[in-house]
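Student: Below are structures written as structure tokens.
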Structure P
Amino acid sequence: MKPKTSWSLAALLYVNLLPYLCRLPRGLDWAMQYLPDPGYEILGIIFLHGFFSLPAIPLLVGIRKSTLSRAPWLLPLLVISILTCYINYDYDLASDAQAAIGLVFFPVFIMLLAWAALAVGNLVQWLQSRTRLESPEG
């Protein structure tokens, strides 16, 4: 397996487990709130992690596109980690009937901000490559 492939799989696994890990400090029952009801386990997990996986897309692109710098994958990773933990730590699904809509909306929001972080990371990488070409040692 290529190194970038193993990093991509690790990143996908990390992004999918992060919402649960962020809720663990408040207790196992709080983290288990994201699991589907009995009888709907398989389809519920597929549906939920289909949305939880969305923020991983810019991260995976950043892993593939990073050549000179770590910025194309490090910046999206930081944005995804911070926002996912911030949003999911206190998010109570039992607060009202529409609370579950956030489980669909929040990963899309995080993904959009991760794309912006990827653009900044690519800009940093481009600036680094440009300064290397202009340097006298280059």
Structure Q
Amino acid sequence: MRRRRQQVWTSTTWHIQARRTRNGLLIVPVVLFQLPYNFLVDSGAAYSIIDQSIAEEHDLPLLQGVQWSSPGGERAQSPRARVPFYIGGQGGIEIISNALVVSLAEAFNVDGFLGADVLRQFDVTMEEAMVVLRQRVKF
């Protein structure tokens, strides 16, 4: 008789207050290097992004670049930087990401993007003005 693997359940859930833009996008508070920033939640982006000015301000060592497609469909190559994000602000969830370093247009009015590299570590629910992250269970 085959034994079934016992399921593991977790109740670790974080409710992160977000701000919705006029066109329905969610912006969450993120702390980097003990400073507050605003990041757009972008589940369609393969990589998280930090603005180049943040990388320069903190003199982050840059890692080898990767190719990616911008929202307009143009191919680009950008360096990455290993960055500790605190999603939800000070005392939030710490995630370390190799984020792309990109000069973001002021039109975005954010300091970075939380992409799938961070979001796929959780079960994510986006509500009206809240992002709910549930810790994924690993067997």
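The numbers here are math on the coordinates, done by the rules we state, and not lab data. Worth saying up front: this structure is predicted, and the values here are computed from it rather than measured. Cβ atoms are built from the backbone, for glycine too; each structure is taken alone.
Student: Of the structures labelled P, Q, one was used to calculate helix-only ellipticity at 222 nm (-39500 (n - 2.57) for each DSSP H run of 4 or more, over all residues; to 500), giving -24000. Name it. Don't jump to the answer; show the numbers that get you there.
Tutor: Values: P: -24000; Q: -1500.
Computed on structure P.
Student: One of P, Q was used to compute relative contact order in percent (Cα under 8 Å, 6 or more apart), and the result was 33. Which label is that?
Tutor: On the way: P: 30; Q: 33.
Label of the originating structure: Q.
Student: Work out the source of 12.6 here, i.e. which of P, Q gives that when mean count of other Cβ atoms within 10 Å over residues 23-30 is computed.
Tutor: P
Student: Comparing P, Q, where is mean count of other Cβ atoms within 10 Å over residues 55-62 highest?
Tutor: P
Student: Please compute distance in nm of label points 7 Å out along Cα→Cβ at positions 15 and 95 for structures P, Q and give me the label with the greatest value.
Tutor: Numbers: P: 2.5; Q: 2.0.
Going through P, Q one by one, distance in nm of label points 7 Å out along Cα→Cβ at positions 15 and 95 peaks for structure P.
Student: Out of P, Q, choose the structure whose coordinates give mean count of other Cβ atoms within 10 Å over residues 39-46 equal to 17.8 when calculated.
Tutor: Values: P: 11.1; Q: 17.8.
Clearly, the read-out refers to Q.
Student: From P, Q, which structure was Cα extents along the principal axes in Å, for residues 47-118 alone = 47, 21, 15 calculated on?
Tutor: Details: P: 47, 21, 15; Q: 37, 25, 23.
So the calculation was done on P.
Student: From P, Q, which structure was Rg and Dmax of the Cα atoms in Å = 17.8, 66 calculated on?
Tutor: On the way: P: 17.8, 66; Q: 16.4, 62.
It traces back to P.
Student: Here distance in nm of label points 7 Å out along Cα→Cβ at positions 31 and 103 has been calculated and equals 1.7, so which of P, Q was it run on? The partial results should precede the final answer.
Tutor: Details: P: 1.7; Q: 3.1.
Comparing all candidates, it corresponds to P.
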